[in-house]
Structure 1
Amino acid sequence: MKLGSITTIISGYAFRGGLSNLSPGDKRLVRPSDLDNFDESTLDKYALEAPTMRLRKSDILLSNKGKFRAVLVNHAGEYVVSSSIFVLRQQSDDLSMPFLVAFINSRIGQASLAQLSRGSNIPALTKATLMGLEVPSLPKIKQMQIAQMADQIADYRRLTDEKINASEGLINQLIKEMKDE
C-alpha cells in the first residue's frame, strides 16, 4: 500500500523568519523537538500569528527533516503545527494508525524514509515523495499486534532510561559525598 492512498498528508505552517523570541500566549505549538516523549498536555503555548489546525485523535505527526519521528495524537484539539511536521490522517479502515507509527519508527520504516529523503547534511522529505512510501499490507489483527509490541518496547526503553538516570544520579551523589568528607 502506498502511504498516499491510505492517508491524507497535511503540511504544517511555514513560519517566515523562523521561531525566535516567542512570547507566552494561547496557541499550542508543535515543533519536531516536541515529538520526543510527545505529550500534548505539556506543549508550550505562545502568542502566534499563525493558523491553528484541528488535530484528531489518531492523527500522526511526522517530522520531515533530520530525524524522522512519528507519534500518535492522543487528544484532539487546536494546534499550530510547524512546517517541519506532516500530519497523516487516516483514509482507510484497513489501516491501524498505531501500526503505521510502529512501522515508520521501525528500522525498516526508517530505511525506507531515508531512501525517499533528499539532502546530505539534513535529510528531508517532501509531501510528494512521502506519498510513495510503501507500507506493508497486513491483516488488521497483525497490525495491532505489531503496534502493541512496539508500545511494549517503548515502555521498556523508557523504564531502562529512568533506571540508568537514577543509577547515574546515585553515583554522582556518592562521589560528591566522598569528596565532601
Structure 2
Amino acid sequence: MLYLAVAILVAACSPKAEDPALTALKAKLSEALPDAKEIYVKSFEKVDSTTFGQEYQNRLDLFDVKIKVLTEQCEKYMKAGKTNNAAVKQTDLKKAAATLARVSALKESVEAIKDKVAYYDYKFSAVIKSEGGSQTVDGWYACITPENEVIGYTSKQKDLHKGVGKLIPGYKEALGGEEE
C-alpha cells in the first residue's frame, strides 16, 4: 500500500508534457518575434472549435454578404448617376458571384470531412521577454488546427478567422485570386 502511495505521489509531482498546441503557438510567436529570448504563457485555454462544414458555411455566408453589399452599392451609384462607379461595382459583383459558384461547387469535397474539426480557438496571455524588456499580451486569441498548425493569432477575437478558409480543400483555388 505504501509503495502505491509513493508511486501516485511521484507521478503527481513529475513534470507534465506541454500541450502540443501550446508548443506550436510558442514556436509561431518566436518565429514572429526573433528578438524574444523567452516566452512565458500565463494562460492558455481552448474556447471553441469549428468543423469543416461550419467553416464552409461561413465562407458561403461571407460571399453572400459581399454580393449583397456590392449589389446595394451598384444600385446606389446608378441612382446617383455615377455610371463609372456602378460599372466598377458591377464587375466586382460578377467576380464575387463567380467565386461564390466555385466555392459552392466544393460542397462534395467537404462532405466527407464536414464533421471533422478544422481548427480550435484558444485564448491566451503571455509575457514575452527580450533584451529590450518584456511585453505582456493579455486576452489574445489563436487559431490552431488539430495537427497543431497555428493558422493565426490576434488581439481581437473578431479578426481571428480571417483567411482560415484556406483549410477547406480547394478553397484557395476557388477564390481565383479574389479577396475574401
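Here, each number is a calculation from the coordinates, and none is a lab measurement. These numbers come from a predicted model, not from an experiment. Cβ atoms are built from the backbone, for glycine too; each structure is taken alone.
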Item to check | Source structure (of 1, 2) for FRET efficiency 1/(1 + (r/R0)^6) of positions 40 and 80 (r between Cβ atoms, R0 = 41 Å, to 0.05), computed value 0.15 | outcome: 2
Checklist entry - Which structure, out of 1, 2, was distance in nm of label points 7 Å out along Cα→Cβ at positions 48 and 136 calculated from, if the result is 3.5? => result 1
Next on the checklist: If FRET efficiency 1/(1 + (r/R0)^6) of positions 24 and 152 (r between Cβ atoms, R0 = 25 Å, to 0.05) computes to 0.10, which of 1, 2 did it come from?
Outcome noted: 1
Checklist entry - The value -15500 for helix-only ellipticity at 222 nm (-39500 (n - 2.57) for each DSSP H run of 4 or more, over all residues; to 500) was derived from one model only; which of 1, 2 is it? => result 2
